[in-house]
Structure I
Amino acid sequence: MANSPVWTSNIIGCIDACENNTGCVDISFVATSPLGACYMKSTLNAASYNANVWGARRTSTCPDLNGTTYTGTCGSQYTIQCFLDHDGGDIGEPIQTESFDACIEACDATDGCVDVSWAPELPAGFCYMKSEVGVAINSTVFGALRVSGC
């Protein structure tokens, strides 16, 4: 991202910087003294282990991420569609997931799933997996349209 890295005293400062930067979806923080390097990311990629780096994904998704690409853990790609549901095509009953990301990952694990609509609720939201992309309607859900599979 254009404003990256920024220098913060801890990972909390890095998370705050991401939260205040439209388009930031993920951070990597490298702790050094007195300030650490905070790398803000505009796309989600598969995680990799590095003992010297702390990471965090932004959980507030919409409306900041509308139109961006989400990359699943298997390499699949989805276009985020904030406040948009595709009518019909539901695969069975909705499942409850703790996050929008978890709903997308459930789609990856479900044969025939090409789209999701996630209705945020506490403690878990309702994830509607879709077998087809119907007419787009305005809604209070977060949507993700599969662009490529695993």
Structure II
Amino acid sequence: MKNKLNDIQLENDETMVSFDITSLYTNIPVIMALEAVRKELTADPERNHRTKLPIEQIILGIHLCLTSTIFKFQGKIYRHTEGVAMGSLISPIIADIFMDSWENSALNTFNPTPKIWWRYVDDTFTVLKTEHISSFLTHTYKLTSRGNKIHIGIRK
């Protein structure tokens, strides 16, 4: 990454912007994540060779995994009600599928496309025209019902 950053040539009207989603797992909207999984399954040409399960049964199984999150803390039983559970084996996969979907939506529905876009898990680095930063950030907020959980750091 350091070598990549050294090679960036910023124009006078461009700004480097970095942002991440605070507490990614617990802030993933489960319904949006399931929609992203459904979209990936529908687009997968090899799915029928790997499983005979219909997409809706796969989605139901994933939904059960994501919403059956009972845990015990200090002798009391709780149910995890938002996002995906930390420590669950399925959570990293769901987080990555959700972020891919979010990233594709952000890039495919905003014009002009950022000059640079690099993402690692939930940390994103981009280079935008300075005049487009505000509209791009507003655009990305609208892509998720939890846009206010996106922490934004701007560097120029």
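Key figures
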quantity	calculated
Per FRET efficiency 1/(1 + (r/R0)^6) of positions 47 and 127 (r between Cβ atoms, R0 = 35 Å, to 0.05), the highest-valued of structures I, II	I
When relative contact order in percent (Cα under 8 Å, 6 or more apart) is computed for each of I, II, the largest belongs to	II
Entry that produces 4.3 once distance in nm of label points 7 Å out along Cα→Cβ at positions 15 and 135 is calculated, selected from I, II	I
Origin of the value 12, 38, 30, 15, 4, 0, where P(r) over Cα pairs in 10 Å bins from 0, in percent was derived from one of I, II	I
Which entry (I, II) yields the derived value -3500 for helix-only ellipticity at 222 nm (-39500 (n - 2.57) for each DSSP H run of 4 or more, over all residues; to 500)	I
Value 2.4, calculated as distance in nm of label points 7 Å out along Cα→Cβ at positions 7 and 23, assigned to which of I, II	I
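Throughout, read-outs are computed from the coordinates displayed, never taken from laboratory work. What you see is a predicted model, and the numbers here were worked out from it, not measured in a lab. Cβ atoms are built from the backbone, for glycine too; each structure is taken alone.
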